[in-house]
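Undergrad: Please go over the structures that come below.
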Structure P
Amino acid sequence: MQDLIDELGRLPGIGPKSAQRIAFHILTADEEDVTRLALALEKVKATVRFCETCGNVAESAQCRICTDPRRDPTAICVVEEPKDVVAIERTREFRGRYHVLGGAISPIEGVGPDDLRITGLLPRLADGDVTEVIIATDPNLEGEATATYLGRILKTVGVRVSRLASGLPVGGDLEYADEITLGRAFEGRRVLHA
């Protein structure tokens, strides 16, 4: 039991007490439920990967958003993590495509621009189809540093660059924002430069 509690405690957002509660729940759960959970974990690790184009989660070379012909190819929303794509999709305000950086610039944690998928964004802007890049990094110190860095790089590309507006609390994460707040932030985004 202690091994299970320890492993559950390594998951983000799961403290020692939550890990213990989950472990005892698994112990008392039906064997079928536990088997389904184990199979789901194995299936995710075996089949889910990252999209070659945008970095979102995918079950093939490209994610469902990159392969959807109904998506607006003129707008790219840059986010930190795939979970941010999920949060924005819940608002139904954005119909463009995404670019997932895989994190944010954080000198304290040793994460610099070269550690992110920034170089993969520039070729996507080269053909001239994209007219706007929306920077939707978290409204915290790391997200703001990343947005500022991206803004400087994209200034030379010749596309309109905007940043999500107010409505999102400073120091918060997109993942925890409700649909209304995130939707308002999209509606009120501001242009960094055109």
Structure Q
Amino acid sequence: MLPRPRSAVILLALILSACGGGRYRPVSDTPVRIGPPYTVRGTTYTPVADPGYDMLGEASWYGRESGNRTANGERFRAKGITGAHTTLPLPSYVEVTSLDTGRTILLRINDRGPFSGRRIIDLSRGAAQLLGLRAQGHAAVRVRRVDPPERDRARLRAGKPATPRPDASAATIANLRAQLDAAR
């Protein structure tokens, strides 16, 4: 049997190692987690399976948290093509269209957020760069849940961009902007 002081030190080391983020969930599409309602800064969010999700709003990007654990337990990779959403299942796949650049990308939702204002999605630095939004802090976007082919899912799980999507037409962007402005 270990002397008490030594066993206390070992116990403390084990507890701290569990908190240190050393164990990450492997990047996988299973299981899909919806999760219970949760509250952040006084607002309650209720995750839900919403295959028809299609919203207009603001996006922001984040990247300083590289290496942290995402809400579904994976290691956050700032250069990956991922995002954070308050209520979509983890993981989910969405198509994001910038209403400034017209660029459209596919990305994988593996984290929770954003938790402020009109923002409907937080983008990894890699996703923001593909959309042409990295120089901006916030940008108007359309976020639509999709069910991409396995080839694109595998690329995103590996941190690589999916097959390029066609840019939105000027007429589509004008229509989406008008809808967003009317909703404000």
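Undergrad: Please state which of the structures P, Q yields 17.6 when Kirkwood radius over Cα pairs in Å is computed from it.
TA: Source structure for this number: Q.
Undergrad: For which of P, Q does helix-only ellipticity at 222 nm (-39500 (n - 2.57) for each DSSP H run of 4 or more, over all residues; to 500), calculated from the coordinates, equal -11500?
TA: Derived from P, not from the others.
Undergrad: Once distance in nm of label points 7 Å out along Cα→Cβ at positions 37 and 133 is calculated for every structure in P, Q, which label goes with the largest value?
TA: That would be structure P.
Undergrad: Taking relative contact order in percent (Cα under 8 Å, 6 or more apart) as the quantity of interest, name the structure among P, Q where it is greatest.
TA: Values: P: 16; Q: 24.
With respect to relative contact order in percent (Cα under 8 Å, 6 or more apart), the highest-scoring structure among P, Q is Q.
Undergrad: If you don't mind, there's one more thing I want to ask. Using FRET efficiency 1/(1 + (r/R0)^6) of positions 29 and 69 (r between Cβ atoms, R0 = 30 Å, to 0.05) for the comparison, can you identify which of P, Q gives the largest number?
TA: Largest calculated value belongs to Q.
Undergrad: Quick check on the output: 47 is percent of Cα pairs over 15 Å apart, for residues 45-92 alone, derived from one of P, Q. Which one produced it?
TA: So the calculation was done on P.
Undergrad: Could you tell me which structure in P, Q was used to calculate log10 I(q)/I(0) by the Debye sum over Cα atoms at q = 0.14, 0.15 Å⁻¹, for residues 85-172 alone as -0.46, -0.53?
TA: Working: P: -0.51, -0.59; Q: -0.46, -0.53.
Computed on structure Q.
No lab work stands behind these numbers, since they all come straight from the coordinates. For clarity, every value in this text was computed on a predicted model and none was experimentally measured. Cβ atoms are built from the backbone, for glycine too; each structure is taken alone.
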